[in-house]
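Have a look at these structures, which come just after this line.
What follows draws every value from the coordinates through simple rules; no lab data is involved. Keep in mind the model is a prediction, meaning the values are calculated, not measured. Cβ atoms are built from the backbone, for glycine too; each structure is taken alone.
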Structure I
Amino acid sequence: MLVLAKAVMAIMLGFVLTVIFGYFVVKWLKREKLGQNVSRTLGERHAAKQGTPTMGGIMFIIPIVVITIALILTDKMQFSANLFIVLFVFIAYAILGYVDDYLVVRKHNNKGLSIFVKLLVQLVIALVFFYIYLSSGNEPVLDIHTLGIRIDMGWLYGVFLLFVLVGSSNAVNITDGLDGLAGGLSAIAFFAFGIICWGSPWTQGNEDLAIFCFVTAGAMAGFLIYNCHPAKVFMGDTGSLALGAVLGSVAIMTNHEITLGVVAGVFIIETLSVIIQLIAIKKFHRKVFLMAPLHHHFEKLGWSEVDIVRLFWSVGLILSMAAVGFGVWL
C-alpha cells in the first residue's frame, strides 16, 4: 500500500503543480509573443495554429525538477548517482531545446540551432552521462535479463548511450505534431516506466527513479489541460527533446532498453515513417505515405485530429501495458 500511496502522491504533485504553474506560463508566453511558426505545407488545419505559444515544455519541466528536489530535501526520495544522471539529462536537453525554440521564434522561421551544434551538445551530454555512470560503480554492459544477454561493450557503451539519447529525444520531437499527441503518449510511457522502475531491484535508487517517472506522468497529464485540442500551448523542442532523452535514460538505468522499444512503440513507428518516406523519395522518387510523420498521413486521409490522437494514445497504452507485463511480471 505504501508503494501505491507514493505513486498516487507523486502523480498528484506533478499534475497539480503543472496545472497551476502552466496558467502563468501561458500568460507569459502570450505576453512575450513567443508563438509557433507553422509551415504552410501542413495545410489549412494547422495554419489556424499560427502564433500559438510554444516552449510550453517549461510548464512541466520546472515543476518536475522542483518537486524532485523538494522530495529529496524532505527525505521522501533518496539522492543517487542514477537519479542525478536522469535529472542532468532532463535539464540539459531542456536547455538545448529551449535555445533552439527561442532562435526559431525570434528569427520567425523554422531554423534554430544547426544539426552540427545539436549533435555536438548531445555528444557532450552523453560523455558526461558515461563518466558519471562509470564513476558511480555501474558497468558498461548491455544486460538484457529476460533474454539472458550480457555484453561488455567497453568504451562503445558511450556510443550506445549517445544513440539512445539522440534516438529517443528525436522520436518524441517528431511525434509532437498534433495537439496532445506527444504529451499523452509521454504520460502513458512514464507511468509504465514508473511501474517498471519499481520492479527493477537490481538498479541503484530504483524506487526513486520510479517516483520521478510518476511525477513526470502526472505533470504530463497536467500539461494536457493546456495542450489537448484546441491547444493553448505547444511543448516545443524544450519539452519534446527533454522527455525523449530522459525516457531513454531511465530505460538505460534499469537495463530495459528492449522494453523501451515497446513502451515507445508509437514514437518509433512515427520516426520509421519519416525514414521510410525519405528513402523512398530519394531512391525510388515516390512516396510511401501521403505525408510523414505517420500522423500527417492520417490527416491527409481525412481523419480528424482528435480521432488520430485517440488512436495513437490507444496503441501507446496497449503497448505500454504489454511492456509492463513482460518487463515486470512475466
Structure II
Amino acid sequence: MSKYPVGSVPLADDSAYANVFSFMGLPLSRELACADAVVMGVPYDLGTSGRAGARSGPNAIRQASAHLRWETRRWPWPFHLADYLRVIDYGDVQFAAGDSAHMLSEVESHASQIVSAGKTLVSLGGDHFVTLALLRGHVATHGRMALIHFDAHTDTEQAHETFDHGSMFCRAPQEGLVDTAHSIQVGVRTDYERTDHAYQVIDADEASGRSVEDIVNAIRARVGDALAYLTFDIDCLDPAFAPGTGTPVVGGLSTSRALRILRGIAELNIVGFDLVEVSPPFDQAQVTSLAGATLALEFLYMRACRDRRYRGVDA
C-alpha cells in the first residue's frame, strides 16, 4: 500500500526522470505574452559535414536538463531565475523533412515573431547552420549585431554548397547580419585563412592558457556597447567534456572555464543565444547533453542578471 494518500503524491517538478517533456520543466507554450524569454528547438542536421545526429540535440538537451531542475537557483548565481524571468519552452520548429530551404524559412519566421514581440530567444540546435536563420530573424528587429562565437572552427568557409554548417559566418556579414568589427571567436583550433579574417580570434591555446579575466576583458573590449548575438558550438569544449558532437577536436576548453567566461560577459547587451551541435548518438552518459543544458540555463541567468541590474539590484 502506498505511503501517500490518494491524490497527495508530491509533484515531480524537480524530478530527474518523471515528466521530462520540456527544458527545465518549463511550461510548454507558444503564448508569448506570458514570457520574457523563450527556449526553442531546431532539430536539423542536414548541413553537417561530419557525424550526423544533431537533429536529436534539442530533445537530448531537454532530457538532460532534468538533472538541473532540483536546484532552487543555479550555482553560483545569487538569485532564483523565476524571480526575474518568465520563461517558456516553445517546442521545436517544424519543417518539411529533408528540406533545408524550408527549415531556413521557418526558423527565421519563428525567430522574427518571438524577437519582435520583445522576447529573448534561446535556441537549441541542431547543427550550426541553423544560426544563419536565427541571425536573420533577430536582425529584422535589432539590425546588424556583433557576434560572440564559441567554437573549435571559425565557420567562415566560402563553401559552394548552399547548406553547410561551416559557412554561416562567411555569409552572415555578406548579408549584413553581423558587424565583424565588433565580433569575436573563442576556442578556435582548426585552420582558417588568417590574412583576411575579419573576426578577432582567441584561439584554444589562448582561451585555455590566459586568465578568465583576460579573456572576458578581450570580449568586452571587442564588443563594446554593440547589440550582440551569442552562439555556442558545443565542440568549443574539449571532447573530454563534450564527446557527443559531429566534428570533435581535441585541445578545447573545459566546461568550467567556458561557464566562467560566460558569467564574465553577462553585462554585455546580448539579445539572442543559441547552443548547437549536440549529437546524442556519440554521447556517453549524457555528458554532452548535460553540458549543453547547463550552458543554455546559463544563458537564461545571464539574461536575468542584466534585468536585475536594470532594476538596480546587485547581481
Compare mean count of other Cβ atoms within 10 Å over residues 53-60 across structures I, II and report the one with the greatest value. I
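With FRET efficiency 1/(1 + (r/R0)^6) of positions 141 and 221 (r between Cβ atoms, R0 = 25 Å, to 0.05) derived from the coordinates and found to be 0.45, which of I, II does the value describe?
Details: I: 0.10; II: 0.45.
So the calculation was done on II.
Suppose you compute helix-only ellipticity at 222 nm (-39500 (n - 2.57) for each DSSP H run of 4 or more, over all residues; to 500) for every structure in I, II: which one lands on -23500? Before the final figure, lay out the partial values.
Numbers: I: -23500; II: -9500.
Source structure for this number: I.
One of I, II was used to calculate P(r) over Cα pairs in 10 Å bins from 0, in percent, giving 6, 27, 36, 23, 8, 1; which?
Details: I: 6, 27, 36, 23, 8, 1; II: 6, 29, 38, 21, 5, 2, 0, 0.
Structure of origin is I.
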Assign the value 26, calculated as relative contact order in percent (Cα under 8 Å, 6 or more apart), to the correct structure from I, II. I
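If mean count of other Cβ atoms within 10 Å over residues 189-196 is calculated from each of I, II, which structure is the one that comes out at 10.9?
Working: I: 27.4; II: 10.9.
Label of the originating structure: II.
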